[in-house]
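The data blocks that follow each hold one structure.
Please treat every number below as a calculation from the coordinates, not as lab data. Note that the coordinates shown come from a computational prediction; the quantities given were computed from them, not determined experimentally. Cβ atoms are built from the backbone, for glycine too; each structure is taken alone.
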Structure 1
Amino acid sequence: MNKQIKIYTILHCFTLFLIVSSKSFCSFEHLAPCARYIAMGNTGVGSVDTPTAVYLNPAGLEIDHTLCFSAYFSHPFGINGISSGAALMKASSKWGSFGLGYKSFGNNLYSEKVLSFSYGDRILDHFMCGITMNFMRLDIKNYGYDTQINFDIGIITRITGAIRYGFYASNLNRARIGARAESIPQVFVTGISYQPQENLLINFDLYKDILFPGELRFGTEYHPFKLVNLRVGFQTYLKKVTAGFGIIMNRTHLHYSFETHPYLRLTHHFSITFNLN
């Protein structure tokens, strides 16, 4: 029985390696570890104000000064032998805002781990910037491990009372893992967040991984009731559809989303956020 489970897991890992070129979760893919932003088509470069800013745009740490903790979990493509998870926090001070994140992907055969430190500051009343330093480790059973450090930056500025603009660039130093010819994915994202009314948010992001064609990402969040958020999104490159909801219970926010894939099963995402002040 154990041998069958091991063979089953190896086959799933091999499948994931084969679809790296189709933008799966592998090889340190840029992914916001939060069901809220995934539900909105993985958008939010101009509006992220939670601990997810560590991985989506560190400038967003300065939008809201609430002390927050969050956690995230999923089984990519419904594969029980492989998991993706994260734990994040953000805090503010008179010197700016700070973020800490840890995320992991894989299993005991193939494992990616990232420990991240972020800093964001408000340069002008409506202009914020931030930087993230990532410590990355890749482990492959029977092949050893390798580590690397890379850097991300981001800015957010308010254009009008209802519109914010954001820009984010990852892996500026083009870090590589092991002897690979390609660097860890280098991503550039620019986008607009429009909030025409208090209970409605609309995001448009232009996303570009230098190894893949650019894509337009769309996401929206609507609050039909005070305690419930509904979300939906779309990504053009793989024609992914995302959707989900959030439940607000005092200082605790619960989030769920699902994400389609053209070749694989649905991925279900779960996250929770605690606001402490």
Structure 2
Amino acid sequence: MTFEKITGISKKIHILDLGAKFYSSNDQKYNNLSISSICGIDYFPDENSISKHKKYYNHIINAVIGDGSSRQLYITDMESCSSLFIPNKKVLENFQTLSEWMTVKNKILVKTTKLNDLKLPFLPDFIKSDIQGSDLYAIQYGSKYFDSALVLEIEVEFLQQYENQPLFSEIELILRRKGFVFHTFTGYGSRFLKPAENPIDPYDTLNQWMWSHAVFVKDYLTLPLSSEEYIKIALIAHNVYGSYDLALHCLKKSDTDETNYKKFFSGLFENEIN
């Protein structure tokens, strides 16, 4: 059941999707938001590429997010792994079925753009960033937009799949300084360490985490957020992540009647009680 049906409260959520091109055909978690406006940013080589993706977004911007300098963009066999950072062959070759994806097939010199230098149609409530190592650039040079956001979902790495790429610890540290708290991971990605292999499933793994999507929330624990901000966090927490305790916590702090939501939350445990 959606947050809106439970509470009778609806809010329009403004979404910024960094790294939009490669994942637009998939079911993004933010698609669970009933009312939203989405701005997608990615590198599109031509107008045909932009046209193919326009239907997924209310607004679309062609840009390579970075530090404003000219950089090589490394195009890999798996196009979604293309990056401003060079794939780290020394690390990748230790894992089953991974280095093949990230073999560089072409290099393009591009002028990167600081996120702050773009004129977006709105200040986002929710930011999804999946730009293959450049997420720290987005945060460092995108304070105008990150500082307004309430919930962030960022792809993070625990091993350097690209040379000199920032890891989760660096992302978490800068976001903590900006007033965000870590909330959850949405699963994780990895591969078997060689020589272990699964001939049936080449993408199988055990315990070595390599990457994940990390969710951060504006510090609802200590910051004096507005009622509107608490409600939007609650809505996103419920509809996108199923974080019902976070939703109830923020709904209570918003000074909104949480009676119906409390009933919903209590109902989650009826089978356990009975």
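Table for the structure above
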| quantity | calculated |
| --- | --- |
| Label whose coordinates, when helix-only ellipticity at 222 nm (-39500 (n - 2.57) for each DSSP H run of 4 or more, over all residues; to 500) is calculated, return -6000 (choices 1, 2) | 2 |
| Of the structures 1, 2, the one that 3.7 was derived from, the read-out being distance in nm of label points 7 Å out along Cα→Cβ at positions 87 and 223 | 2 |
| Structure responsible for 0.75, with FRET efficiency 1/(1 + (r/R0)^6) of positions 191 and 247 (r between Cβ atoms, R0 = 41 Å, to 0.05) calculated and labels 1, 2 on offer | 2 |
| Ranking 1, 2 by distance in nm of label points 7 Å out along Cα→Cβ at positions 55 and 167, the structure that comes out highest | 2 |
| If Cα extents along the principal axes in Å, for residues 79-126 alone is computed and equals 43, 27, 16, the structure in 1, 2 | 2 |
| Winner on Rg/Rh (Cα atoms, Kirkwood Rh) once structures 1, 2 are ranked, highest first | 2 |
